[in-house]
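Participant: Pasting the structures in now, so scroll down.
Every number here is computed from the coordinates shown, using simple stated rules; none is lab data. Keep in mind it's a predicted model, so treat the numbers as computed, not measured. Cβ atoms are built from the backbone, for glycine too; each structure is taken alone.
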Structure P
Amino acid sequence: MENGIRGCVFDLDGTLADTAPDIAVALNSALREVGQPPLPVQEVVTLIGGGIPTLVDRAVAKLGAPTSIAGLLVDRMLYHYNHSFCVETRAMTGVVTCLEALKQRGMPMAVCTNKDQAIAHKIVEALGLDSYFIKTIGRQPNVPKKPDPAMLMIAAECLECSVETVVMIGDSDVDAQTARAASSTAVILRNGYFSGDHGEIGADYLIDDMTGLLPLLDDLSDA
């Protein structure tokens, strides 16, 4: 690459993987245990982003349920998700082809997600994507979650490149904000889980899905 891009960092949920079906099963199993009604998968999609505690808070608010049940819901959802984290989860459109091409080009890559780090690593491994990434960085103690730039900066260090030469590839306003906070380039996919106006989230570049990433990087290198 001659465009100053030295590393690619990917979000997980809605970017690399369609994780919503398994997330919904785990959430709804927990909701039933505390006497609350389940939510349709498409509604759960709108709650994703920020990790399980944030998702649970959003679910409680959507249902108008007592906030006092949030802690128990988090514990039960984590229990269910740890036991069925990759049953219906699949790689998103174009992901494997794109990652393979980037690997062949010698592009170092990492994952940066607000999902619990242990679960994130398991999902990446279960999907057979672990060989593409130097590091999977997820939610962990003492590291602020996105949109704080801390995790992205850790990822850049693992890739042995400056954070200014990293492209953050995600599907949401959180990913765009993270890239801006780190002075990285933000590439946002339209086919992910974000339900708002993609034109207003401050991405440097918008692409329909992962099949558009390689042409974009090629265009940047020719610029």
Structure Q
Amino acid sequence: MTAERKEQGLTRRNIMQLLRRHGELTALELSDHLGVGAVGIRQHLGLLERDGLIRIAGLRRGVGRPSNIYALTEAAKVWFPNHYDHLALNLLDQVEVIGGTEALTTLLGHCRAQQARELAPVLTGKSRRERVATLAEKLAEQGYMCEWEEASDGSLLLTEYNCPLDCVARRHQQFCVQEQLLYIELLEAPVIQESTIAQGSLCCRYRIPPAEADLNSGGTNDGL
């Protein structure tokens, strides 16, 4: 059974590699490429589709009944080696070598400003708690595994259990500084950085002290 599972896994990997190379293929075309029966190929395609790695991209019409055309999903890209982190590190290293720390800080400041422009509209007009909750939701969508909670003293805690920029941030911890500045700007409140993944902690945690209005209201969660 172990050998059979390995063979099945190899077939599915070959299917993904062919789709990566050719873009779109039908089950019959995959069958011809791999020398595997069409019924077996369709079973593998069903499993890959179930796992969110391939999708039906359209229909190919010809003689007989139309055939589904299969393509990789965005999620499938993680299965293929890339060196984006190394490229980013090299580029940032060169910026720092050519222009010094000031140039790198200026570059990251421009990136922070762009993020602020993108996120600010969904936070406008909200209370502090609503801003923290909305920001946590947006960060979670970007892969930060972000959550928020209210502490017993009325502080709001923003916790990120994953850092999509981990490899880069460990070498250039200006990213952590810029992230804190971004949250201060978006939340319009003091933001205390208590821990970061880049410095070896299990999470990045930010504490937002309670506002005067929050203290006067007794620290309720406003339904959030």
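Participant: Match the computed value 57, 34, 32 of Cα extents along the principal axes in Å to one of the structures P, Q, and report its label.
Facilitator: Details: P: 57, 34, 32; Q: 72, 50, 38.
Considering all the candidates, the number was obtained from P.
Participant: Next up: When distance in nm of label points 7 Å out along Cα→Cβ at positions 27 and 139 is computed for each of P, Q, which one produces 4.5? Display every interim value, and only then the final one.
Facilitator: Working: P: 1.2; Q: 4.5.
It was calculated from structure Q.
Participant: One of P, Q was used to calculate Cα extents along the principal axes in Å, for residues 107-162 alone, giving 28, 24, 14; which?
Facilitator: Only structure P yields this read-out.
Participant: Tell me which of P, Q gives -17500 when you compute helix-only ellipticity at 222 nm (-39500 (n - 2.57) for each DSSP H run of 4 or more, over all residues; to 500).
Facilitator: Among P, Q, the structure yielding -17500 for helix-only ellipticity at 222 nm (-39500 (n - 2.57) for each DSSP H run of 4 or more, over all residues; to 500) is Q.
Participant: Could you tell me which structure in P, Q was used to calculate Rg and Dmax of the Cα atoms in Å, for residues 11-98 alone as 17.6, 63?
Facilitator: Derived from Q, not from the others.
Participant: To continue, here is another question. A value of -0.76 was computed for log10 I(q)/I(0) by the Debye sum over Cα atoms at q = 0.14 Å⁻¹, for residues 75-154 alone; which of P, Q is the source structure? Kindly include the intermediate steps, with their values, before the conclusion.
Facilitator: Values: P: -0.53; Q: -0.76.
Answer by label: Q.
Participant: Also, quick follow-up: One of P, Q was used to compute distance in nm of label points 7 Å out along Cα→Cβ at positions 171 and 195, and the answer was 2.6. Which one was it?
Facilitator: The read-out comes from structure Q.
Participant: I've got another one for you. Between structures P, Q, where is relative contact order in percent (Cα under 8 Å, 6 or more apart) highest?
Facilitator: Result for relative contact order in percent (Cα under 8 Å, 6 or more apart) over P, Q: largest is P.
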